[in-house]
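**Q** Just below sit the structures, each encoded as structure tokens.
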Structure I
Amino acid sequence: MTPSKFLPSHPSFESLRKQAKKLVRQFAAGDPDALARVQVQLPAPALPLSLRDAQLVLAREYGFAGWLDLRAAALRLEGKGLEWAAAEAERAIHDNNVRRLAQLVRENPALLAWHGDCGESLLGFATGSFGDSGDPHREQMFTRLECAEFLLDAGARAEPSIWEGAMRARAKGVLQLLWRKGALPSSLDVLAALGDNDGVRECLESMRTRSGGDAAAVTQAFLCACRFQQRAVAALLLNRSIELDPMLGRRVEQWRGREGFIDYLARHPQEYGSPWQTVVMNELLAAINENNFGEFSRWLEREPDLLGESHVALQVELLEHAVLKDRGPFITRLMELDPALLKTARRPASSALVIALDYGKSHLIPLLTPIWPLPNDLCHAAGVGDFLRVRGWFDEAGRPQLGSLSQHYPTNNPAVLRNLHWTPASAQQILNVALAWACMNRHFAIASFLLERGADINTDWSTHEPASILHECAIRGNYEAARFLIDHGIDMTIRDYRWNGTAEGWAYHAFAVNTAGGIDEVKDKAMAEFLARAGRARKAQSL
């Protein structure tokens, strides 16, 4: 193909991204030049023009078959060849394409030792679980064992963070692979997770000769055995834990007995410090889930230690979970009991405000700001509906005046940027999250204002991994925001990063999961049908 444009000797990939977004806006505004450019490269484009199609147009104008080829060329010329290769390798791992991964490693051996801005490695990417991998299906969806095995055989080093992450995520297949490759330590918790009864016995015998018997290690191994459903090993470790802590034994016997205690912890894999503290936290979280205010209050009153200074992190987690489940009275009750969280000189970090705005629960913000003041940035202003503050982040011509990007969410949260694959950070991401939060919290005048000033309605923002605002509306049953987005031309065919599903598919999935779980979630089916009707209407308009 004959290019109509040529890359400069020192191109900027960020500039190319902006060119594609500008083409989307110009096409939507009916700009004659933009219409002609698209017509040349895409004689029958789907309407409205998506960012993906605009990127394809731009790539073809530069003489490339597609956007990924243009991106690769630009990054090489920018001197970012290894970063490009790492991004390509991550895509190959995501697609479980071992052949492509092997090719990239052959061409770029430095990939085996590469670490990204957040410290991640390719082996960590292949073994990492974005969520619990306690059953084989979820582990297969989250991890890429074939790619991990290739990387290990090629010389990648298994750092402690890799097996520690696998232990937290209950990724049994990852642990077994690392064990086969000789990349795991023979520590008590590892042996417990693997169900190595003889190995655990030997460890316990060797530990008996040491003063104190390493109670913390035994406790950690016991919880690990429960989480990995290794009941025989768990029974062995519980007996030793009770020898070291007779108070635990009395609590266990008064509650459900040893076998019942192990069964309970096996069904509740998240750890919260000690075994008994794990029970208390799980019961409190269950009360929040079930909206059982009485049970929540009773457990807090029976376990006053939870309100102490040594458990501030657990108090924060209870608050965050109450926000997620929209349980305002539970937040108020916890605060009434005067937890240490309210007395600390420096308040601990928390995602409570972000959770409230991510999930469309900004009405809970006033309960949280006495603990964590609302940050002074564009996204939080948009999420709480403060139009005056939102306007203050733009000049009279409608251009963003954000100052230092580091003062704004999400650019000041590396974990979020990593999850969304938004590195390096940019002003566009701030605009897009502000739009998402305005939509999720039904501040549609602010959402319209932001769209007029460059926010991308087709952003791949989501609460966890790349998807779209419409995906979040679908799974949350947010009809008002879904209607707003559809009326303003959002691309309804966008598919999410992990499951390759559309927003309509997410709604049907929620319906199927809830129905299988015995929950009559008619609203999920209604949302799916609503999106299906909107999709058919959109197609009819384009004919």
Structure II
Amino acid sequence: MANGILLLDCTLRDGAYIVDAKFGSAAMKGIIKKMQDANVDIIECGWLKDAPHNEGTSYFHVPSDLEAYLTGKSGRALYVAMIDWDRYDTGALPECDGKTIDAIRVVFPHGKHKEGVGVGMEVAKKGYQVFFQAANTLAYSREDLVELAKEVNRAKPIALSIVDTFGAMYNEDLECIVTILDEALDPDVKLGFHSHNNQQLSFALSMHFVELSRKLGRECIVDASLCGMGRGAGNATTELLANYLSQKWNCNYDMNQILNAIDMYMPYFQENYVWGYSTPYFIAGMYCCHVNNIAYLQKNHRTNAQDMKHIIESLSPKERRAYDYDLLEEKYLENQSRVVEDTDVLERLGKEFDGREVLLIAPGKTNETQKESIQAYIRETNPIVIGVNAINPFYSYDYLFFINVIRYNYAKEIYSEQFCGTKRILLSNIKTEPEENEQIVNFNRVMKRGWEHFDNAVIMSLRLLDKLHVGRVSLAGFDGFKHKYNESYADISLPTLNPDNRWDELNAEIDDMFQDVKASTKATMQIHFVTESIFDR
């Protein structure tokens, strides 16, 4: 410990959220060894859970499960694991024998500090050093913080950590919490800080925390992970903090070992998993919202940022801090299902489309690479041409059909002249009052549940055309997703949301919805592909 400052690497613990703890034995051994060799003060090796250990994961049942991943313990580093205050039976915890972990970090939520401290005291009886993590510390009032400190003092732990669970803190928030806890905590209890990067402030707040602690004369611990690996927006990065502490506070971390750890073990995780700052996780920080709510809306609905903000905003502060997926689904549908009177719209469209073939031009790459053959098809068949959720200026459209506000706004701003000069069909989740040239159809009319990503634009277009009794539909640009964004769309700048790189699953789901549409319209609608598609079988 240099100048009363300790660096804790939590890659194998916080990163477990990203990979379901499945780091693999080689990466686990390697990361621990590299952190040892880099002189990192505290190495968090993972979680203790009420389940048997599976090889290659950082979920352990008892400390002896870690032996296979330790290549000779360093006499300098402290080895720790975390337990959730109510999710681990301390009766299964053996006496500390010093062979693996030396200490246990107990995490507890706001309002459960007494229970959490009680668990820590049981752990201490087994001979382990104890650390406490006060999740969502920002929710504590001044009185709560004083009470927290009094309880913690009873247990005489190594440290109490402030946790910015939702990445919502600013400098003044951290200053207030540090000042109150410093006054109330016993002098020999170290103060820790665990940050989240929802507002791109994780590193800055961690530096500020170190400066505050040292001005107050309080020994401190700062958490970080390699490449910021952690749930949602991730954490402060070990490499940045190690360099800062070495440069500014005379700590002695070996940056070569840390960079070697990144080069050797992190590329696989960076290529196959997603974490770090993003607009949706910024919204989580804005509203002190649990990241699981954001992840649900991204995974199940690919919700755009504006709608996500409205949905989270509709939750109470208490509901935001928890995650109730049934409630969230209800709020999502409430946000999407704004109701309009669309009977006259459907009647007008039905008359205009009566007896005509419709060509849907979707945004896929083939609407650009095969545009000459598409134009030839238009000349030969004279269909009603509808642009689906996007504009390609090469085509003249009879209608544009939009199902989400981001694509609508993008087309309006980037292709404003063609947008304004073309008739548009919108779903009611975009707006309820039409502008000139616009007709609005209820979102619920073309929505069918049963799939995670049920709001696919082509599928919704087909359902609308079925309700209009269109007998023949041709499809262009309905290609299916490639594994890289710019391989999928004719317009590489077209806004979208990446479903956690689960492109094959998304394609399978779209195909299943397409087969469902074909089956339900078999007797009334012929569907024909003009361009190549993975859905054409």
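Just so you know, all these numbers are worked out from the coordinates, no wet-lab data involved. This one's a predicted model, so the numbers in the text were calculated from it and none came from an experiment. Cβ atoms are built from the backbone, for glycine too; each structure is taken alone.
**Q** With relative contact order in percent (Cα under 8 Å, 6 or more apart) derived from the coordinates and found to be 11, which of I, II does the value describe?
**A** II
**Q** Matching task: -18000 is the computed value of helix-only ellipticity at 222 nm (-39500 (n - 2.57) for each DSSP H run of 4 or more, over all residues; to 500). Pick the structure from I, II.
**A** I
**Q** Suppose you compute Cα Rg over 2.2 N^0.38 Å, for residues 113-192 alone for every structure in I, II: which one lands on 1.05?
**A** It traces back to II.
**Q** Given a value of 0.20 for FRET efficiency 1/(1 + (r/R0)^6) of positions 137 and 217 (r between Cβ atoms, R0 = 25 Å, to 0.05), calculated from one of I, II, which structure does it belong to?
**A** On the way: I: 0.20; II: 0.75.
Only one of I, II returns 0.20 for FRET efficiency 1/(1 + (r/R0)^6) of positions 137 and 217 (r between Cβ atoms, R0 = 25 Å, to 0.05), namely I.
**Q** Quick one: distance in nm of label points 7 Å out along Cα→Cβ at positions 169 and 297 came out at 4.2 when computed from one of I, II, so which one is it?
**A** I
**Q** Quick check: 2.4 is what I get for distance in nm of label points 7 Å out along Cα→Cβ at positions 121 and 313, calculated from one of I, II. Which structure matches?
**A** Details: I: 2.4; II: 4.6.
Going through each structure in turn, the value belongs to I.
**Q** Of structures I, II, which gives 23.1 when Kirkwood radius over Cα pairs in Å, for residues 161-464 alone is computed from the coordinates?
**A** II
**Q** As an exercise: volume of the Cα convex hull per residue in Å³, calculated from one structure in I, II, equals 176. Which structure is it?
**A** Traced to structure I.
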